[in-house]
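Read-outs throughout are calculated quantities, based only on the coordinates presented, and are distinct from any laboratory measurement. Since we're looking at a predicted model, the values are computed, not measured. Cβ atoms are built from the backbone, for glycine too; each structure is taken alone.
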Structure P
Amino acid sequence: MISTLNPSQIGRPADFLSNDEVLQILERRLGPLHARQRRGIESAHEAQVFGQGLTFFHFENMPLSHVIIETILRLSGTYWRGRSNAAKVELRTHDVISARLPAAFDGYTILHLSDLHTDISAPAMKRVAELVAGLHYDLCVLTGDYRGLTFGPSRPALEGLAELRQALSGDIYGVLGNHDSILMVPDLERMGVRMLLNEHVMIERGDAHVFVTGIDDAHFYRVDNIEKAAAEIPHEAFSILLSHTPEVYRQASHAGFDLMLSGHTHGGQICLPGGIPVTLDSDLPRRMGRGVWKHHDMIGYTSVGAGSSVVPVRFNCPPEVTVHTLRKSP
């Protein structure tokens, strides 16, 4: 279990760290061996197109993938409509009803943001900031993919997130996605986003508590460790899992989580009429590709994301931010 971030630790968003400072902080944060292993895995596989992760082919890692998609859309005359769609972020609400929820948390609200891709989704991020600025919520969670590309510089994405961070309030917890680098963690935490790297925190309300757990990227780098993250959570406790991808739903359900919040799929992003995704880029039943689903006793929610991947366009799949309200059933 890790402690919550003290507000005095939050650095000014513009004060990004040097590479040497990042590596030193990561070694203190994760331990020297874990930090070297985690960075080594990333260095060896980032931008790999075939054979890494839960799916064999990673189109988003292909050189010029964005050029291919954009060219097709421009030739079809739909590119600018897709860009306009991508900026129309919607606010959605979802009630999580559970008999296991402590009574003190009845009505507790969680703002869920996913797949921001801030450096390629600027108009969408402006809309997100407008939507969340006036919202009341008890906790904010970010389920990964802050960067547009899967490799290369992270600073543009961090700058975009720093701007959005100013519209957010209260405690914020996040996990990394397959587009993110472990090197982003120190700067994210200095903004006041406590990253959960196979870790958990206990949220208290009066004498009651719930647990929020986060795992490292399970889709591409496969550095998730649910067992480590949840080892100290009492079986009778209400627990929430943050995972960038919902693909680990089986493991999460068997581990006893009550609620799993994810993203990654973008709901397909480019969908046929009726919201039918062309692809979800995941090893996942289609019913779990967006919105609410259930596996055994665990409730799941897959956000379609607020940003866009590869190319900032959307068709028949509006972007979203979601407010989940925890409700105790009778």
Structure Q
Amino acid sequence: MAYDGTSSSPRSPLLGLPGAVAGDGIDAPVAAHYGSFTTEQRTLAAGEGFVDLSHRGVVRISGPDRLTWLHSLTSQHLLELAPGEPTATLVLSPQGHVEHALYGTDDGEAFTAHVEPGRAPALVEWLQRMIFMSRVEVADATAELAVAWRPAKVTDAPYSGYDLVPRAELEAYAAAAGPACGLWAFEALRIARGEARWGLDTDERTIPNEAGWVGPAVHLDKGCYRGQETVARVHTLGRPPRRLTLLHLDGSDPALPPLGAEIRVSSAGPESRVVGTLGTTSRHHELGPVGLALLKRNVPVDAELEIAGPQGPIPAIQEVVVDPEVGLHVRPRLG
């Protein structure tokens, strides 16, 4: 499930703050924690502090046609997007698989979005090929702008709370917005919300219906866009082949299972088939070890699971994020 996105992700100057410990993999350019990720979770849950996400890519789309152009290309309804209103939108393949996930706002002159680390160049390249006659300009703004998250700025809108900070002013921002909280704390809260992270909790086969993106990032009442047929068909007539699930892991194992670990139904015996793949995991300050996974739709929601861990199978129970019957409520009557 994972991808290599570290090559173009800038190292954060905030790794120089007291106690900072760098993250792993694509998150290595920012701090995983500053001494106590449990305390940092509680700080964020109380609506205080900030999280350095400056390794994320930033893309700026400007020009008078930017919103109508993006509206025609991506999954979200953007024609009436108000300045400052946070939104998310997806770029899908012709078959409906998620190729890019963008989170951003428009300021009246440009739509500025942030994406997973290292993904801005590929997104910019694709968008530039789609311009044709539209009056838009697309630029990679990662070197100019850094991403941060502040719980004090979270609203009822999905994916709110993000700031875009001039990269040269990141240290001044940290001094004003502190205390600094690490990515591990942010990830634990995100996982507990059941919010998928593209490329880690999803794979190249993921469609929006599987990951809980219909609604927050996919508008069902808009004109045609690439991949719409798959989204509409699954929503209207069928069930997603897989479903995003929040897993509560047995806490007796000191190590969390790795990204991409196989998941099986625990009661099915040693020859049981793989029913899903583990995405991101973390240790939540109240819930204990949690993770996200894409499970086959027909796995019973009350089935106890086992995840392949470093020291052997780790038991887990499910909490539904995406309903396995999603879409059935609009199934037309036949005959």
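Tabulated data for the structure shown
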quantity	calculated
Comparison of P, Q - label where Rg/Rh (Cα atoms, Kirkwood Rh), for residues 64-223 alone is highest	P
Structure with the greatest value (metric distance in nm of label points 7 Å out along Cα→Cβ at positions 176 and 200, set P, Q)	Q
Comparison of P, Q - label where volume of the Cα convex hull per residue in Å³, for residues 216-279 alone is highest	Q
Test item: Cα extents along the principal axes in Å calculated as 60, 48, 39, pick one of P, Q	P
Among P, Q, structure where relative contact order in percent (Cα under 8 Å, 6 or more apart) as derived comes to 25	P
Among P, Q, structure where mean count of other Cβ atoms within 10 Å over residues 272-279 as derived comes to 18.6	Q
Which entry (P, Q) yields the derived value -7500 for helix-only ellipticity at 222 nm (-39500 (n - 2.57) for each DSSP H run of 4 or more, over all residues; to 500)	P
Comparison of P, Q by mean projected area of the Cα convex hull in nm², for residues 48-135 alone - largest value held by	P
Top of P, Q by distance in nm of label points 7 Å out along Cα→Cβ at positions 232 and 256, largest first	Q
Distance in nm of label points 7 Å out along Cα→Cβ at positions 112 and 128 from the coordinates reads 2.1; which among P, Q	Q
